[in-house]
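Derivation of every value follows stated rules applied to the coordinates shown; laboratory data play no part. What you are looking at is a predicted structure, and each value in this text was computed from that prediction instead of being measured. Cβ atoms are built from the backbone, for glycine too; each structure is taken alone.
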Structure 1
Amino acid sequence: MKKYIITGLVAVVAASTALAGTEAKKTVIPVEEPCKFRSNEFQVDAFALGTFYQQGSPAWGGGLGLNYFFAKYVGIGVEQSVFGRNEDTYGGGGTHWSTLGNLFLRYPICSWNLAPYAMVGGGAIYGNGGHGIGAGHVGGGLEYRVTDNIGIFVDSRWLYSGEEPKSACLSRAGVRFAF
């Protein structure tokens with residue numbers, strides 16, 4: 001009988017040490033979804049544009065832009081565009097070109113590959129004969145990333161100037177290559 005009691009006690013002690021300790025819990029760490037909009041991102045834009053004045057016919061053209069986002073939400077850029085009008089209330093028709101600088105504030109929605117953005121900036125618009133006028137602008141837009149490095153965008157801004165024409169709406173649509 002002593003054998004059975006001693007064997008039973010040994011079994012109880014062995015079983016109690018096997019069950020001792022804390023309960024193991026599984027912790028599930030969610031994997032962060034990769035975002036197509038990154039910090040330290042260099043971008044090249046190719047776009048078509050339309051400029052709509054309060055008087056006269058609209059101007060149509062296109063251009064190129066270079067942007068750099070040093071943070072995921074903040075970037076700077078410069079763009080060069082060429083556009084033309086058949087008639088112009090202020091100094092005749094013809095070809096015009098502009099050089100504009102931009103400050104971008106964007107808010108990427110990574111799950112949709114979409115980034116609405118606001119922009120503010122300024123620069124110069126040149127007409128026939130090289131006469132330039134200074135202009136400032138404020139506006140916003142929307143970019144959709146098709147892949148990690150290719151996106152399509154559309155934006156619009158209101159141009160302000162101290163000379164005639166004093167204001168216009170400039171709208172762009174194009175392709176953006178991100179590196």
Structure 2
Amino acid sequence: MNNKIVKKGRTEIYKGSRVHLVKEQIILPDGNEAEWELILHPGAAAIIPIDEQGKVIMVRQYRNASDTYTLEIPAGVFDQPDEDPKVCAARELEEEIGYKSDNIEFLYNFYSAIGICNEIINVYVARDLKKTEQNLDEDEFITIERYTVDELIQMILKGEIMDNKSISSILLYKEKYLS
């Protein structure tokens with residue numbers, strides 16, 4: 001038996017403004033056929049803003065999936081599937097927290113939910129922040145909070161931060177820049 005998976009076809013189930021749900025017909029390595037559902041996503045970028053005291057600027061906002069307010073790093077979906085992730089991250093930095101930066105550095109990227117979705121989130125770090133003006137989308141209601149990295153890690157360990165992009169980004173930031 002080989003390990004080759006063959007995609008035989010794709011059926012559209014739903015196409016929304018941010019996600020596209022499809023069912024793919026798959027031929028498995030043993031020759032059997034299966035149908036797998038997949039969420040197609042244009043991609044996203046997130047950013048870890050570091051203020052002049054070395055604190056991380058976080059956003060607290062309502063999330064429908066958890067039906068609660070969550071604490072997260074600023075992030076957003078690409079305006080176009082081919083948008084430069086760094087441009088998206090810089091836009092979200094200004095829109096969500098009202099800052100610009102000429103010092104934005106790539107940290108890493110990852111699949112957000114590889115078992116069901118092809119979304120890749122690209123994460124950046126922003127320093128030397130310059131205050132501008134917050135410019136939220138019509139459906140965004142965000143409060144800004146500042147924490148040290150150690151405070152954020154304690155919040156992660158206590159289960160107070162449950163957003164994976166924020167958890168993995170904060171931990172990787174600490175490992176790369178503060179260890």
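Quick look at the values:
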| read-out | value |
| --- | --- |
| Parent structure of the calculated result 9, 33, 31, 16, 9, 2, given that P(r) over Cα pairs in 10 Å bins from 0, in percent is the read-out and 1, 2 the choices | 2 |
| Which entry (1, 2) yields the derived value 5.7 for distance in nm of label points 7 Å out along Cα→Cβ at positions 26 and 58 | 1 |
| For -3000 (helix-only ellipticity at 222 nm (-39500 (n - 2.57) for each DSSP H run of 4 or more, over all residues; to 500), calculated) the corresponding structure among 1, 2 | 1 |
| Of the structures 1, 2, the one that 3.6 was derived from, the read-out being distance in nm of label points 7 Å out along Cα→Cβ at positions 66 and 82 | 2 |
